[in-house]
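Asks: Next up, some structures in structure tokens.
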Structure P
């Protein structure tokens, strides 16, 4: 899936814009019937009843073939139905009829976003911004593209444009914070996350992102506070619970860390990472048998978990299983854990 950003939650494809309804009154002329079918199509589309929406927009277009808004919204419905060729055909026809509508270009950009056609997406978004320079969502999606190509300064520029056009754009503040975090500008990231939360406190994932920025800035108490707020809002939020457990570990609060990872396993018994984190805690507590057992459970759940082999290797060494520890470290190195190399060089033939 395109643009999966760690700790960063993006606006979903549902932000495709259904264009405005048309007022219909009195006895219906053919044009008014077309407009009524169009309005009914919009209602269906907003309810995510996309097949019904396509049928209603098609009825509208049968009466009024040059109805650009019906074409544009049928394109949206087609996209949700994964009928991309039909969507592109409709959106291009809508643009041909009315080439001055920035929303149609914006929707075309999002259709290409869904299709993972980056260059075509950017051309459409540029056309939208040419017609409406303060189109906040077009600027937002431009910023996403620059983030993806690792052009972080350009990403910040376009997130800032989105915010200038819409000062209440919580998602843009959140995402700009994540770009700043990627640039190691933790104070800047923290400021943006806190602004996003002030605009929409219900978005619990931003509390998690704020916690991650504080954690990277080594401010563990503030990180714990942010993760805890995310969990208070959503006790089932495993990512925040895992992050809080890791922060407790980094702050050397092993008891609290263990409690969090044990809670993770109550909620998700097949979480291989939680077992390995418990192995790390056991190693710090010098409980090598438990460390070995926890790492083994992790490996049972995920045979490609390099850090679990690494931890089990350390536990086996401390339990005087020289052959076992070397076997584990070699497997860890094979799976990309470079830290295993020094153990192999110093302890294995």
Structure Q
């Protein structure tokens, strides 16, 4: 017959054996409590939890995994070269850290096969959840993985997904606001510079921004014109120069992202095209580069810090057992600078 005993462990790390000895139960019984196994009585749980608190026992990562928590979250990003992403990642990491979680970052390199492999590794390593930013994998694949691990996705518009959550800037609204800003500045000939979407689904941000642009142009009684650069991951410098040299170049242009808007400003100035006197430019992301005085790019701000923190909070609630899907949109705004 076992009985409660006091264990002196002042000079050594407390282990599961110390907890078992103090509680007067077997190591197997403590293990069952830690992993929340079926059939554990209230009496047994009470004794074990009392000893855990008394001894200040901190389970190992493996032990937490046995009971369903490792206190780690994966953050899967498309790349690290995008200047918009660090603010999102840092704020998500801060929110996770405040709740006792550590974030481990994986890079998908804009390849669906790499993204899938990374998610599978995160599942195999018993991470508690995953934040995915701008995935290349399809919604169907995300649905499948979300049945195995809690997932929150940023920059992926799929409001009808049932097994995972999304947190996005309201990109359609942002496209609309960009046109409104151009109209208020007195421009009427407003084009949009996007890229060749190929077979991209409507879930990507560029599609949403294009729809917002077209909505605003229609509302203003103007004809929309979307000019397309080469696809993502293809060098666009020549295409940007061709745009600037075109005889029918618009008076103002809304660029789908600062990733192309900043190079556009640079190319325009090197070709003696005055911004905004000859060409007004509005970007999207309000990246750190846009705010540099020498750049001075008017850009749609999608509040990267709020995106990151909200995504982390939504993921934590999913980890805690929430089952209903949440699809949140964060209101963007336009930061006016010298390019308009």
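Asks: Work out the source of 20.3, 66 here, i.e. which of P, Q gives that when Rg and Dmax of the Cα atoms in Å, for residues 73-272 alone is computed.
Replies: P
Asks: For the read-out relative contact order in percent (Cα under 8 Å, 6 or more apart), a value of 17 was computed from one structure; give its label from P, Q.
Replies: Clearly, the read-out refers to Q.
Asks: OK, next. Which one of P, Q has percent of Cα pairs over 26 Å apart, for residues 201-328 alone, as calculated from the coordinates, equal to 34?
Replies: That value comes from structure Q.
Asks: For percent of Cα pairs over 26 Å apart, the calculated result is 62, so let me know which of P, Q that is.
Replies: It must be structure P, since only it matches.
Asks: To which of P, Q does the computed value -23500 (helix-only ellipticity at 222 nm (-39500 (n - 2.57) for each DSSP H run of 4 or more, over all residues; to 500)) belong?
Replies: Going label by label, the one that fits is P.
Quick note: the coordinates plus some simple rules give every number you see, no bench work behind them. Computed from a predicted model, the values in this text were never measured in an experiment.
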